[in-house]
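What follows is calculated from the coordinates using simple rules that are stated; it is not laboratory data. Being a predicted model, the structure only gives us computed values, none of them experimental. Cβ atoms are built from the backbone, for glycine too; each structure is taken alone.
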Structure P
Amino acid sequence: MTNIILCGGSGTRLWPISRTLMPKQFVKLFTSEDKKQSLFQLTVNRNSKNCNTQYIVSNAEQYFLALDQLEVLGKTNNKYLLEPVGRNTAPAIALACLDLPYDEIVLVTPSDHLIKDEEEYAKVLTQAKELASEDNLVTFGITPQFAETGFGYIEASGLYPTHALASGASPFSGRDVKAFHEKPNKETAEEYVKLGNYYWNSGMFCFKAGVFLDELKTHSPKIYETSKLAYDNANKETIVRITHEDMSNIPEDSIDYAVMEKSTKVKVIPSNIAWSDVGSFDALYEELPKDENGNTKNDNHIGIDSKNNLIYGNERKIATVDIEDTIIVDTGDALLISKKGSSQKVKQVVAKVRETTQLHNIHLTGHRPWGTYTVLEEQEGYKVKRIEVKPGKRLSLQKHYHRNEHWIVVSGTATVTVGTEKRYVRPNESTYIKMGELHRLENEGKIPVILIEAQVGEYTGEDDIVRVDDDFKR
């Protein structure tokens, strides 16, 4: 079985922790086996117990994040498909399935969900695999714990679990799907929970790759045809790279609308697996360890008569006095303060942030395939960065039209190319790159190269880069 992991989405409801170039699934929020791990890493670890291969579907930026985090886990049996632009889940899943054998059973999962009851989860997957082998399209319905208005619902045929258990049926038996329902209002959600045959739509699926494609061709032929054309035209040398034009020509639609709501082959497995989509700070608060006062554990927090707060911040001390039921998130370049219960409104904050800044897009520390950079100081006319280049990696051969750069090496030995000249720059040595000059930074050594970069010019944005040659095909 292959685990197709969908890495799209920027997780705006967890801003400022989550940004476009470091979305929530890659932020290391949770502790597992005494190590900080991301939701993506937890997803891989959980599903690799039941799947032979991880198939990562992402954009180019997230591909490198996934690559790094899989390397930490020691997972090498991975496939990748890169989307130049997102077109929702139906095309993403279709493109991955086109790259797999017809009878390959796939488990499709988001990369940003948390499942804590792995014993029950393993039982659910066993049943899903059996149903998928019989050419069913299987979805997982989460047994609702309360009347949630933020999720879609799956309506199963008949009542459950009372009737099913009375007849001796397994609690994991797949059931026919009567309908999919959009996010309800509070009254409707309460009615769903009372009825007993409505489940939260988890966004997880299991089926044969070829069976899904057959159903897609039947019910959404335009998506199937354009996806197949995009796959046929793709560069498949090492990873599958879809062209921007072909991807843009695929109609944008979810798997629910494109296939699941129309097919007669859909089964739902009721699942009580301690699931969370960690879709808000209120949801995150429930999943993080807490101290004796109900505050999330944080070594940087000093609390005086404060309780039941989510406190997140790794850079500065956060002191609270007589604060209760509050969300406080500090990321160095942005501070969020919200009442608990109101954190869904963070999406409105992000919409405002987009109007004037790039704070929705990237943290002070940006992750690149060659390493990282951290903005230490930025004012009009100049920017100062700390740059770390991994051993054996190099930046693109590039030039800038609006800035000069001065590099000072702090640690390691940098190989620097400026124009046609190539030389080594050692600790406490520096080099200067004039505006418009072709240049490249490389680490040929065994330890990371760390340097301070001072940019001076009328514009120091990250998009003032003209790449002439790039190892990572950006």
Structure Q
Amino acid sequence: MNTMFKRTKILATIGPVTSSPEKIKQLIEAGANGFRLNFSHGSHQERKEQIEWIRAASAERGRPVAVLQDLQGPKIRLGVLNDNQQHVKQGDVITLDYALETHDGLTMPVQYDLASKVKPGETIYLYDGNIRTTVDSIVSETAVKLHVENDGTLMSRKGINLPDTDFGGDILTEKDLKDIEFGASQDYDYVALSFVQSAEDIESLRQILLGHGSDAHIIAKVETKAAIKPGVLEEIVKASDGVMVARGDLAVEAGAEVVPIVQRQIIALCRKHGKLSIVATQMMASMVDAPEPTRAEVSDVATATVQGADVVMLSDETANGNYPVETVTAMKKTIMYTQENWPVSDTGSRVVKSGFESLNAISQAAVNIAEEIGASNIVAETKSGATAASIAACRPHMPIVAVTSQARTAQQLALSYATRSFVRPDGDKAGVGLAKELFEQKYFGDIDSMVSVIVSGRQPGVVGATDTIRVRVIE
């Protein structure tokens, strides 16, 4: 197998320990292909500064890097508690009141109007899943009573999960709308939508982005029971540009036992429909405090690689951990060894991205030809990125070299499977020219010749015009 490029990409979260130009450069050099900016924390000014650092490091490195804006969504939390905590025991009845400003025993403030959404009998998890409760009654326009089902201690501002609650498409908060407006004026490649429940949630966000003039792609974060219902999940995949398996909240909302299966389903569906797949949460969590990953964490990353995930994501490991650069290095090492020694699993499905039937066939044919003749690489000329993404969905064993005239496309393709993107002017020989340029630079090693499969169109720079496969021997 040709392992020149890391095929499964790495998305690193920027946080307090990596919020500097120097750390961002180090993370890129270690193997990060993109950065997640978590809008649950930080100010717009901090985010603007971080984007500038990322783009400067990307230019210095000569490699496009993706930037993802992760919206907070309806992340529901308790308010401030006296002494920051409250002990509860099985059988207690507690009241959560959106209008309450101060904590009074078993009556506590909450940062969301639960009374407008929940129904009696629904399950609510407090403190990120540590305490299970059931809705007893709606006692006012702002307050609900909950029956506690296990002993535990609640803490100020800890998360609340509502696995049975239907938000009715109301998953964008006032904060999210402000963040979207800000993000549209910045250089974001992707916007991640939290707590998606249906394909309609994706379409609503897409209209908002278009209204702000944003060309960012949408990543649907799957972390609710509603999203993984039969038929719903595939519609979410089809409506989005990519899907993140948000394993932390998904485990609380739907049960930890369902997460490995849902992960496999999402990766398979994303490959089937030519969409980006991202596996997230606790991939190397022990490296927040330790310089080496556990064997289970290495196995987790390797499993995602074998399943054919486009991206594996780091959260606290690079945002708050003591070893952020070492974590990226360890993750890259695991991916490279895995792809060299074990093939990507076969899902049994061919790419069926709707509206791209001709391109799907051309892409699959290009991959088949490249593997049959032992080509060194596949070169894709692409305006929008669709050609390169379609080829990537076929999961070739060799590198994909994408050439585009659009910086945004190159940055978005930085997270696409096995793809290295380059910005060059449109032209009828852009692909061949780039292949020769990289060969002369010994980009693929010190070799006497190489075979490239070039996928292009007879109308360079025109979206949707891909119709040609050429084989070139470059010496």
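Given a computed value of 0.35 for FRET efficiency 1/(1 + (r/R0)^6) of positions 348 and 420 (r between Cβ atoms, R0 = 25 Å, to 0.05), which structure among P, Q does it belong to? Attributed to the structure labelled Q. Looking across P, Q, the calculation of Cα Rg over 2.2 N^0.38 Å, for residues 124-227 alone that yields 1.31 traces back to Q. Computing P(r) over Cα pairs in 10 Å bins from 0, in percent, for residues 212-291 alone across structures P, Q gives 15, 27, 24, 25, 8, 1 for structure P.
helix-only ellipticity at 222 nm (-39500 (n - 2.57) for each DSSP H run of 4 or more, over all residues; to 500) was computed and gave -10500; which structure, P, Q, did it come from? Considering all the candidates, the number was obtained from Q. Using percent of Cα pairs over 37 Å apart as the calculated read-out, with 35 as its value, let me know the right label among P, Q. Answer by label: P. Which of P, Q yields 3.2 for distance in nm of label points 7 Å out along Cα→Cβ at positions 100 and 396, as computed? The correct label is P.
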